[in-house]
Structure P
Amino acid sequence: MSESYEVSIGITTHMSVNATGWIAQNSDSLGARSIWIGEDIALGQEIFVLTAATLLQSKKVRVGTGIIPVTVHNIATLARAGVTLDEIGAGRFAFGLGIGGIQDLEKYGIHIKRPVTELRKSVKTLRRLWAGETLDSSSEKFSLHDFNLGQPSPINIPIFLGVRGPKMLKLTGKVADGVILSGPFDYLRYAIKLVDDAAEEAGRSKNDVEKVVWVPTIPTFKGIQEKVARRVVALVIADTPDAVLDMLTVDREKVNQIRETVAASSPKEGAEFVDDELLDVFSISGTKEHMVDRFEEVASIGATEVVIGPPFSGDWRKALVEIFAEVDSRRVAP
């Protein structure tokens, strides 16, 4: 294998306790670097409870939120949760933050005028609070007055930003410990370069920023239902900004039809318009050999970590075992 990269597992709050518990308990033996937990706003398990449970059910794996939208949580709650999760995990916790997906924000009537400024202020405020400072700080979404966490000593919690647009990517390169990226291959190449360039402009090394790539992974070799895969891709397409779509040679008429259908009804209805070409562009699917080939392609453009799942369907437990085994076999091969 020519490129060095880590392999991790992605879960969401909308998954069952049984499924997320199995992943947490088996993550170390599988060889996962991290478990990243996406928050489906107002759906399923509570994000901080799930993160704490995942830390307690695992021993070595890093556990990160991927992502928590700062637009739907109180900044003081985020800061306190970070301290608690860092202690529970004995330093294994990573805080993944973002603004939130387009569809979710629209669905819940959340509007923000300056998302880049909001995220920048959120990162700065959290780091200052974790450093033990007492703050007067405000933004479009929060206001703190003479607030501190009362912790005995400073703590350092790595912050990963889940972002897409060029301004957000540049911010990430300047201030974050890592970036969580999702999107088609051509976009990922562009995004990683933008983050690397911004890091170097800020006097950092590009290696100071981890690049985690999390796209839908669909192991069709283990019976995953194709309709599930297409539903996930429909949602991904609906959340993909025009600037990203402009980089791709895809049928924009069909893409717009999917976006309009998802916005008007649901990803389930939008899935009807997801063809094989779009499935391949917006996901990593197929046999375990082909999927690992794609992981290596992503690593070749600068990704340091690739995330498997969701969706989880069919015999997904066995699929995880076989995919990790395929990765390991290439690492030890001469």
Structure Q
Amino acid sequence: MLARATAPRRRADTLSLRERTIVGALAGAAPDLDFFMTVFGPVAYLEHHRGVTHSLLAMPLWALVLAIAFSLLGGRRYGWKAYYGVSLLGIGIHILGDLITSYGTRILAPFSQWSPGFNTTFIIDPWLSGLLLVGLAASLYWRPRLGAALGLVAVTALVLFQYTQYRTALDVGQDYAGGRGLSEARAEAYPQPFSPFNWLVSVSTPEAHYLARINLRRSEIPDAPSQDAFWYRRILASYRPVSDPGWERHPVFGAGARDRLARSAWAQDRFGFYRRFAHLPAVYDVDRGERGECAWFVDLRFELEGLTPPFRYGMCRGEPKDDWRPYRLTGGGPQPVY
């Protein structure tokens, strides 16, 4: 859509509108080629996804690489300069689109691990996707530049509205921290599925996270869904009104022997990849099995009601004298990550 909205009115000796659309779409998808890091294992994926391919510093170089590739694939009908601007726009809007989510994007890679996220939009947002589809249809079947431009304006307005809801949800967390005397706690809000009014609000201390799932427009606690309700109904029913948010405490490590074991596993050098990744880390389980004793952690920002959380990682050792080894907890059980 950005490629279509910025198409020049005179197209002599330049890309056609159709060519701009194709190049823009391919360039816009290109940063996610880092998905192939999964072939090197889950740790490589966590360490490098949304890394150097999503870097603002590397963006001009990636655009040049794509522009040269498009020129070659097009039989050098146009030189690389004809493709460069569109490639740069595609990569840039991809990075911006990732920044509005909660995952984190290392926009200064490879020189910095800083990974900001604006926390305005859930990773899969039907409202944003719907506006994009309407704008694209308007561009295809009505007026190419104007339809695309209006679609982008509508999406921008939606994200700005979501930001106002983020600030409102963040105020809920800050008010809770102030009321509990948690002056050193960090409050944050994370967008949730299906509605710009659904939020996960967190108040974090070094020892625990206090979480509330709220709907900013809801005035009553929803009825509990039946046991055979579809998964999305369980998720929707988990968001409570601001007047009764139902705060829950989630310890980072646990208590007693469980606490000591979890702290020991968490502090291991080989678990540094997860410490860097997790924004809301909490102990998921501490158990003893065929691999010995294990301490498992989860990132609470990705938990949804009734669904198994992703990104469950931990450390295991056979005996107290043995070295810890990192594992990933999957549906099939623990899997070594190195």
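No value in this document is a laboratory result; all are computed from the given coordinates. Keep in mind that this is a model prediction, so the values were computed, not measured. Cβ atoms are built from the backbone, for glycine too; each structure is taken alone.
Computed values, structure above
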{"item": "Structure (P, Q) behind the derived value 0.40 of FRET efficiency 1/(1 + (r/R0)^6) of positions 112 and 248 (r between Cβ atoms, R0 = 25 Å, to 0.05)", "result": "P"}
{"item": "Read-out Cα extents along the principal axes in Å, for residues 48-183 alone, computed value 67, 43, 18, structure in P, Q", "result": "Q"}
{"item": "When relative contact order in percent (Cα under 8 Å, 6 or more apart) is computed for each of P, Q, the largest belongs to", "result": "P"}
{"item": "If FRET efficiency 1/(1 + (r/R0)^6) of positions 120 and 304 (r between Cβ atoms, R0 = 25 Å, to 0.05) is computed and equals 0.85, the structure in P, Q", "result": "Q"}
{"item": "Ranking P, Q by percent of Cα pairs over 36 Å apart, the structure that comes out highest", "result": "Q"}
